Structure P
C-alpha cells in the first residue's frame with residue numbers, strides 16, 4: 001500500500017485555503033498501476049496527486065492501491081478501504097467492469113464515489129446514485145463525438161470495433177447514436193486482446209471506407225501497429241483513449257493524422273489548463289493525457305466541495321460537489337441531473353511537435369453534451 005498526505009507548501013494562498021477548509025477526509029484511490037493498463041492508472045494517480053499536493057492542504061489523505069485490472073482485486077481493495085482504512089470517498093477506477101464491481105456496493109453503504117474515468121451506462125441510467133459523480137464523461141460521449149464527426153465528414157460505410165465489456169458496448173452504442181448510416185461491419189474483441197490479424201482481415205474484406213475503434217491501453221498499441229503493417233489504407237477514427245500520450249509514443253508515426261475525439265486537449269485555451277499542463281510536465285517530465293486531466297479535475301472538485309462541507313454532512317457535501325465550483329481544465333463544466341458532466345466534445349488530430357507526437361484540436365464535434373440516460377435516472 002502507498003499512502004500520500006498533502007503537505008503545506010508555505011505560500012500565503014495555500015495557508016489561507018487550508019485554514020478555511022471545513023473538513024478532513026480520507027480518499028481511497030483504486031486504480032491500475034501494473035500490467036498492460038498501467039499507464040492509464042499512473043496518469044490518473046499523478047494528475048490527482050498534482051492537484052492535492054499543489055493545493056498545500058493538510059485536510060486530505062489519499063490511500064492508493066493497484067487493482068491489477070482485475071475486478072476481484074478491486075472489490076477486495078474497496079472492502080478493505082471501507083472497513084479498515086475508513087475512507088470517506090473512493091475514486092480512481094479506469095475500467096468499467098471494475099467500476100460495476102465496486103461502485104454500486106460502495107454507494108449503497110453511503111460512500112461517495114468520484115469517477116476519474118469509468119462511467120458506464122448502468123451508472124448513468126437505472127443504476128444512478130446521488131453519491132456517484134462522474135467527473136470524466138458518460139462512457140458514450142467521446143464515441144458519440146466520433147459518430148458525429150464520421151457523419152459530418154461524409155463517410156458512409158465505417159467498420160466499428162471495441163472490446164467486449166461495458167465500456168466497449170457503450171462505445172459502439174454511442175457511435176451509432178450519432179452516426180445512423182450503414183455499417184461495413186461491427187465486432188467485439190476480447191478484453192486484453194493483443195493479436196488483431198483476424199479483425200484486420202475482416203476490415204480488409206468488408207468494403208469499408210473508414211474504421212472506428214475503441215481499444216484503450218495496450219490493446220490500442222497492438223492494433224495500431226498491426227494495422228499500420230497490414231497495408232489496409234482506410235482512415236482511422238477513435239476516441240482519445242486510443243491516442244493518449246503514452247499510446248502515441250509507443251505507436252510512433254503510424255498514428256500521424258488520425259482524428260480522435262476528446263473532452264480535453266492540452267491545447268485548450270483556458271488559464272486552468274495552461275497551468276495544469278505546465279505543472280504536470282514540470283513535475284513528471286512528460287505531457288499529460290486525458291486520464292491525468294480527469295484525475296486533476298476530480299481532485300480539484302473534491303477540494304472545492306471540502307471548502308463548504310465534509311462527507312460526514314452528506315447532504316451538504318453532495319450539494320457542494322453538484323455545484324462544481326472549481327476551475328476545470330476543460331473550461332465550462334457542470335453536472336447534469338444524473339451527476340454526469342455537461343461539456344463540449346472535440347475532434348483532435350495527431351500531429352508532431354518536434355520529435356514528440358501529440359494532439360491538437362481541429363473542430364468541435366458536439367457542444368454542451370450531457371448524456372442519453374437522463375430520463376432513465378430516477379434519483
Structure Q
C-alpha cells in the first residue's frame with residue numbers, strides 16, 4: 001500500500017468533513033471517434049483509504065506529532081500493543097520450488113517447529129550455497145553447491161534455514177538476492193508447490209517495512225513513526241485474520257512492501273524503536289490500518305468505522321506530485337486491452353463516491369465498441385494502464401485533419 005504504488009491534527013469530525021452529505025454523481029459518457037487521444041486526469045496514488053503517506057509528511061512538516069497524524073487518519077481508534085512473530089511470504093523467494101541461500105558460518109537447517117538441526121558449515125565446509133528442495137509433499141532434500149548440487153540428506157516434513165540471529169542471504173527467482181533476519185522456511189502452499197516464508201519478530205519485520213514504504217532518508221521522524229505504527233497495526237491485524245493460512249503477510253504492495261534486512265535504514269530503525277510495540281486498536285482488536293501513497297485531497301471510505309471519507313487538509317502541498325496527474329492513452333491501447341469490443345466508440349464512468357472534484361472516485365468504467373462493451377471495476381481499468389488511482393476523469397481529443 002505505498003511508495004510502491006509508486007511510492008494530524010487529532011480532531012472531532014463533523015458530517016461535512018466526513019463527506020457524508022455529497023450524493024454520488026450520475027453516469028458520464030465520452031464518445032470516442034476513430035484515432036482519438038484519451039487524456040486521463042486524476043488525483044491521488046493508491047486506494048486512498050486510511051493514512052496518506054504524503055499527507056502525513058506534510059503534517060509532520062507542520063510539526064504535527066505522529067500520534068496526531070494517526071488520530072487524524074484513523075479517527076475513533078485506541079492504542080494498544082503487539083509483539084510476537086510474523087510469517088511473511090517472500091514472493092520471489094523460491095527458485096523452482098527450492099529455497100536457496102548463501103553458506104555462512106552460523107547457517108543451520110532444522111525441522112520446522114523444533115527438533116533436529118544441523119550446523120551446515122560443519123557438514124560441508126566448501127559449500128557456497130545451500131538449498132531446500134521438496135521431495136513430494138511430505139519430505140525435503142537438503143542440498144549444497146560446490147561445482148554442482150549434491151544432496152546432504154532427506155528430511156521428513158518441512159524444514160527451514162536459521163542462522164542464530166545472523167542474517168540469511170536468500171537468492172530470488174528474478175536473479176537478485178536479499179538478506180533477512182529470523183528463519184526462512186520452505187512451506188507447502190498447495191499440492192506439489194512450496195513457497196519461501198520468512199518468520200521473524202514483529203520489530204525486525206518493521207525495520208524492513210518502514211523504509212520500503214517511505215522516503216527514509218528525506219521524510220520527517222513523525223512521518224516515519226506514524227508509518228511504523230500503521231504498519232505494525234496492519235501486520236497484527238493480518239496475523240490474527242490469517243492464523244490458519246501458510247503465511248500472515250506478503251512482501252509486496254498487495255500487503256505492505258517488505259525489503260528484509262537489506263532495506264533497513266537508520267532513520268526508520270529509530271522510528272521502529274521509538275514506537276516499539278505500539279499499535280492502533282478498535283473494540284480491543286488490532287485495527288485494519290490501510291494506507292496509500294496519496295489520497296489526492298480526499299480520503300476514501302473503507303469497510304471499517306475508522307476508515308472514513310474526508311477532505312484532507314494536508315494533501316495539496318506542492319511536493320506531492322500525485323495530487324494532480326495526467327496520462328494520455330490511445331484508442332488502440334484500449335482496444336488491445338479488450339479486443340472483444342471491436343473499435344472503441346465510447347467510455348462511461350459510473351458509481352462515483354461523491355467526494356471531491358468530478359464527483360470523486362469512479363466505481364465502474366465501461367468501454368464500448370462497435371462489437372460490444374465491457375463494464376469493470378474502475379480499479380481494473382487503472383491497473384491495466386498503470387494509472388495512479390480511480391479518482392479520475394477523461395477528455396477526448398480527435399485526430400487533427
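Using Cα Rg over 2.2 N^0.38 Å as the calculated read-out, with 1.13 as its value, let me know the right label among P, Q.
Only structure Q yields this read-out.
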Exercise for the section: Tell me which of P, Q gives 3.9 when you compute distance in nm of label points 7 Å out along Cα→Cβ at positions 51 and 187. Expected result: P
Handout entry: For 55 (percent of Cα pairs over 15 Å apart, for residues 163-242 alone, calculated) the corresponding structure among P, Q
Key = P
Problem - Label whose coordinates, when volume of the Cα convex hull per residue in Å³, for residues 99-146 alone is calculated, return 66 (choices P, Q) - result: P
Problem - Origin of the value 25.1, where mean count of other Cβ atoms within 10 Å over residues 43-50 was derived from one of P, Q - result: P
Practice task
Match the computed value 0.10 of FRET efficiency 1/(1 + (r/R0)^6) of positions 323 and 339 (r between Cβ atoms, R0 = 25 Å, to 0.05) to one of the structures P, Q, and report its label.
Solution key: Q
Problem - Which of P, Q yields -5500 [helix-only ellipticity at 222 nm (-39500 (n - 2.57) for each DSSP H run of 4 or more, over all residues; to 500), calculated] - result: Q
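Computed from the coordinates by the stated procedures, all read-outs in this text should not be read as laboratory data. Note that the structure is predicted; figures quoted are calculated from it, not measured. Cβ atoms are built from the backbone, for glycine too; each structure is taken alone.
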